Structure formats: C-alpha cells, structure tokens
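Below, each structure is written out as structure tokens.
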Structure 1
Amino acid sequence: MVIPTSWAKRFLTRLEELDSLRVPVGVVGCGGITSQGLPIGHFYRHDREFLAPLPLPARVETLDEMLISFRKGTGLRFDAELPSFFSYATDLCLQAAAARLQNYVVDAPCFHQAHSRLGKLPRGFFEGRNYLCEKWRAVLPVQTLSGPLDHKRSYLVYRLKEWIRKRMPRPVSYSPSWWWEDLRKIDPDDILLADRDQREQET
C-alpha cells in the first residue's frame, strides 16, 4: 500500500460525512462489492484508477482487505481462529451485518500495489474462505471482490485445474490480461507529488 500525504485528513473528513448520514456504520474501506455483485470504490492499482460507478459513500456487502477501518466501540474484532491472512475483512463485514451495522466505501483513494495472484492463489486463500463458509453458512452466498463466498473449495482441485490449463494448447495470439487493464491510465508520481504539494501549501 502507498498512502498519499493528505490521505488521513481526507479519510477522516469522509468519515465525518458518513456520520452525518446517521447510519449504523460497521466497517469502512476504499474498495468493496454490493450484495448484487457490483464492485464499488475509488483506488489506484499500479498505473490505473478504479472509480466507483456509484456516488460515494456507498453501502457494500463486503470490503477488500487493501484498507479497512472500524471503531472499537462497535464490538467488531478480528477472529483469532481464522486460519490464514486472508478474508479477515469479509469476516468483519459479516460480523457487522450480524450486528445490524452497515459497511461502506468512502472516497479516499490510496495505491494498492500488490502483485496479481492470477493462477497463483496460495493454500491459505482457500483455508480462509473455507473457514468462513463454515462459520457463516447460514448467510451464504456472500459477495466478495475475490468471487462469491458460496461453498467450500479445494486447493488441490484448484492446483490440478491450473496444471491442466497451462498444458492446454492455446491460440498463438493468446495473452492473459489483468482486470485493471481497461481502467483509466494515470501517472502515480504525478498524483503523489500533487498531493504532497497541496499538503505543504495547507501547512
């Protein structure tokens, strides 16, 4: 993650705006997905910008782990039994929903620079999701940006499918594309420098 200089001030301002709506707020973040499966958010992915098709703040079912926030007073807590460093944001969002709190995406963009895991999902990804499938089986299916949480999935089956896929004949022109390639292109350095200059002028 890369956080712009003025990000904290912007995020706190967005939280104040959200509080002014007088809604029971659970978890807040930069990117998520609605219960209808519509991705929502505003963030930068390498040299691309993802901007929500809906006005922000927007209510979502779950949030991505790239950046989340929640108040201690809500009673929400990280599940120590979660078997891996995956899906903790989904679990917190489901905890919030169970407590009749609402999860939101706000307009406070940051840079999500993680490498794509297309075809390289680790075992922990499946362990975490399968744990949540058991824990939250009464409310499935649940939408996440990593795909619907609807039933347990096998890591070994996934690896077998990937092994077969890599050995299948492909057209000469075949070239896998990333989900963000069609997004608007930006210059990360320009955005960060402009943000820093604005912060210096304010101080």
Structure 2
Amino acid sequence: MICVVRIQSQASLTMLWDEVLSKKEELQKILNTNGKILYISKRCNCNEVSIFMHVANMNILGDFIASHLAKLKGVDAIWLLNMLKPAFFASPPNIEKMDRYTVTLKIYPAKLSEIYENLFSLKLPPETSMTYLAYTFHLLGDCLQFSLVTNNGDTLKGYISNTIRQLPGVLCTTVCKIEKTALFVLHGEWKKYISQTTGINWNDNYMMEQFQK
C-alpha cells in the first residue's frame, strides 16, 4: 500500500521537518522490511509535513503512526491519504530544477473511472510532466490526486482551469505548490529494497522510474 501521512504542526513546522530528517534512519529501522519511507514534502502555506510511505499492510502503518510518528516534537494532528490504484511515471531528467504541484479533484462519482483513465491520455503543457496519479477519497468529495512538475507555474494553473476543470464530472480543482521535497530512496536503493522485501506486491519498474535521477 502506498500512502501519505500528513502531520500538522502549528507551533514549529521547521522543527518537525528537521526532526523527521534527523530520525529518518531510526524510523526506517523501526519499519525494517515491513515498509519504506519514500520521501517527505511540504505544501506551500500549509502547516504540515507529508510523508510518502510504502507499507506491507495497514496494521503495520497504524502502529507506526501511533507509537512513533505521533510522538515527534510539535505534532498537533495526523491524517492519512491512501493512494489507491496508484500510477507512477518516469521523472524528467531536470526534475530537481522544476516546480512541483499537487492537484486534488472533486469528481461526480459516476465519472470517477472515466476521468482517471482520461488523465493518462491528456496532453500536458510544454515542459510539464505528471509524476503520479491515484484515487485517494481522503475528504468528502476529494477523491483523486495527481502531481505535476513544470517549468511554468502560470501556464500550469491556466491548464488546470481551462482543461482539467472543464472535464465532464470534475466539480472542483485544488492546486497546491510543493515548497520542498526530500527523497529518502534513490534508484539503486529502491531496487535493492524491493528485491529483499517480502509481503509487498508491487510493480518495481514504476517505482524505480519515479526515483531515478
């Protein structure tokens, strides 16, 4: 299961971010071969750190959140996004120099599968790439999320308004810029991890492409 654990801190988000980074090896050791912390990110104008994880089952995740993540300094609230039917795409070679955005869609339920499939074939603006797409159902109405990287934020926002928002069945779009990201796993490390881990059924090609430099 791929999931996103969002941890809110009203007091000191910088302290929380730094603590997650300083304890990344300790946290990964606790998970052992039952899961992998992939990367963390922070959305602009949001008092939260998002931890992207790959776990063998949700029971493992529940104990990990309650016993360890919840006890990090500055934690005020935690919520969870399950990435259902996730699709990961090859990253452009210059991704580190590009701006990253997440787009959340509210969709009329009968159009969910149609829009999910349509997002694979839509032509993106120049110098823009999709990095992942998944059902999330994380809020009432917010049911699908994808991430884009681009060299032109204004063009991207226009594309979301004029193309994505106009798809039949899309009720609302929410665009958030990602302020910063820290990868916990790279191409070679992920390949070694997936070959040694049991109990996780996943297409490693998608994941290796996602984290390949």
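Some observations on this one:
- When FRET efficiency 1/(1 + (r/R0)^6) of positions 17 and 89 (r between Cβ atoms, R0 = 25 Å, to 0.05) is computed for each of 1, 2, the one that comes out at 0.70 is 1.
- For FRET efficiency 1/(1 + (r/R0)^6) of positions 33 and 121 (r between Cβ atoms, R0 = 35 Å, to 0.05) computed as 0.40, the structure of 1, 2 it came from: 2
- Computing P(r) over Cα pairs in 10 Å bins from 0, in percent across structures 1, 2 gives 8, 30, 33, 21, 7, 1 for structure 1.
- When Cα extents along the principal axes in Å, for residues 41-128 alone is computed for each of 1, 2, the one that comes out at 44, 36, 26 is 2.
- Given -10500 for helix-only ellipticity at 222 nm (-39500 (n - 2.57) for each DSSP H run of 4 or more, over all residues; to 500), calculated: source structure among 1, 2: 1
All of the numbers you see were taken from the coordinates with simple rules; none came from a lab. If you're wondering where the values come from, they're calculated on a predicted model, not measured in any experiment. Cβ atoms are built from the backbone, for glycine too; each structure is taken alone.
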